[in-house]
Structure formats: structure tokens, C-alpha cells
1. Which one of I, II has P(r) over Cα pairs in 5 Å bins from 0, in percent, for residues 31-94 alone, as calculated from the coordinates, equal to 4, 22, 29, 27, 15, 3, 0?
2. With helix-only ellipticity at 222 nm (-39500 (n - 2.57) for each DSSP H run of 4 or more, over all residues; to 500) derived from the coordinates and found to be -24000, which of I, II does the value describe?
3. Determine which structure produced the value 10.5 for mean projected area of the Cα convex hull in nm², calculated from the coordinates; the candidates are I, II.
4. Taking 2.3 as the value of distance in nm of label points 7 Å out along Cα→Cβ at positions 7 and 39 derived from one of the structures shown (I, II), identify that structure.
5. For structures I, II, calculate distance in nm of label points 7 Å out along Cα→Cβ at positions 23 and 79 and state which one comes out highest.
6. Hey, relative contact order in percent (Cα under 8 Å, 6 or more apart) derived from one of I, II reads 21; which structure?
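No value in this document is a laboratory result; all are computed from the given coordinates. Keep in mind that what you see is a predicted model, and the values were worked out from it rather than measured. Cβ atoms are built from the backbone, for glycine too; each structure is taken alone.
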Structure I
Amino acid sequence: MEAFVHHYGWVKEPLKQLQKLEEAHRLWHGDAEWHFDPKQIREGGFNYGEVIDSVALFDHRHPVVMQARIAAQNWTFTHDPRWKKFSWRVKMLMALEKWTGWRIGEFKNYILV
């Protein structure tokens, strides 16, 4: 039986995402200076366009548990899914995975049955 996992950890309005990252920084680094690239912050919150390396258009139905949250979205996300920002190294690793099915360094804590 196939199962799909949709990760919604970054599906937050930009201000909430910025607050999440600031809290995570405080949790792990205390009062140490935050070394985020200023381009990643914009007026009103987090600049998603600066951190996206690849995204695909989601044209399916969201899980029931997420539908109200998605419907209440009060911000706009615009990004051309054809645009990719991968380093040469990542491109090579992705090609190897596509060709062999093996992802170097991947840890799986499960067994496919």
C-alpha cells in the first residue's frame, strides 16, 4: 500500500515563518547573534524566494486536516517551479539517485514491505 507524506512545516505566512526561525535560533543558540542573510528577510517577514532551491506545483487535494488552514491563507506565494537553484554537487547527486535509485548518505529508519 502506498502512502504519501506531505510536509507542511514551512507553510506559514512570512511573518510567522520568521518568528518560527527566530525561536528555533534562540532554542539552539541562546542569545548568540543570528547570522541569517538579510536578503532572506523582507518587510513583513520571511523571504521564501531566497531559500527555495526547487519546488513543484501541487495540483492535488490537500489532506482534510490541512484544508481549513490552506483556505485561510492570507498571503501570496509566487514562484516559477521551473526555476532551480542547485549547486553542481547537488545536481550530480540527484543525477546519480535518478540513475541508480540510491541516495548517498540517506538514513532510512523503516523497511519497505
Structure II
Amino acid sequence: MVYYNKKEFSSAIRNYQKAIKIDPQNLEALNNLAVVFKKLGQLEKAKAILNQALKLGANHAGTHYNMAVLYEEIGNNKSAIHFYQEFAKLGSSSHPSLVQEVKEHIKSFR
């Protein structure tokens, strides 16, 4: 996260990949790696990593949120809404304020 925040994206990628090599089921590292690739405009790579994370943990709220943001960025609003709705279901206890924001945001699609 430090490298990402300092905009040292290649170092962030390298370290997230190390973490995933140590623990291939590290959903946080997978999600963070996808966020870096999304930031760099490598959307297909980000999507592939998020799909990998979904296969490992279909109930991980953060993965659904990141997938929703990705789909919204590429203009696939139907998929974005789906993943935002899943996030809202899964993240109600862990991310209550963000869930409220997401529910309001979903209304803007209609």
C-alpha cells in the first residue's frame, strides 16, 4: 500500500505479486494488485485478477466493489450494478457507510 500511495506502481505490483506467490489465496493482495493495474489503465489484466479473486472467495465484499468500479469505468453499467448490489449485500456489516454510498450511487444508474 505504501508504494501505491507513493505512486511507485511497479514496486507495488512486484510486492503484491510476492505476497500472492507466498499465499495464492490472499484476496487482499489480489484486489490491491487489480487496483494498481486498473490505475495504470490495464483493465483486462485487472479484470482477470478480480475474476481469480472471485473464484477464491465469492463472498469477499471488496472484490465485488472493485469489480463494480471496473465495469462502471468501461461503461458496462448492467454488470456494474450487479456487482454493486452484491457488495451491498456482503459488505453491510464490514463497510456500512460505503454500502450506503453505493446504494445511493446505484440509483443514479436508473
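1. Considering all the candidates, the number was obtained from II.
2. II
3. Computed on structure I.
4. Source structure: I.
5. II
6. Among I, II, the structure yielding 21 for relative contact order in percent (Cα under 8 Å, 6 or more apart) is I.
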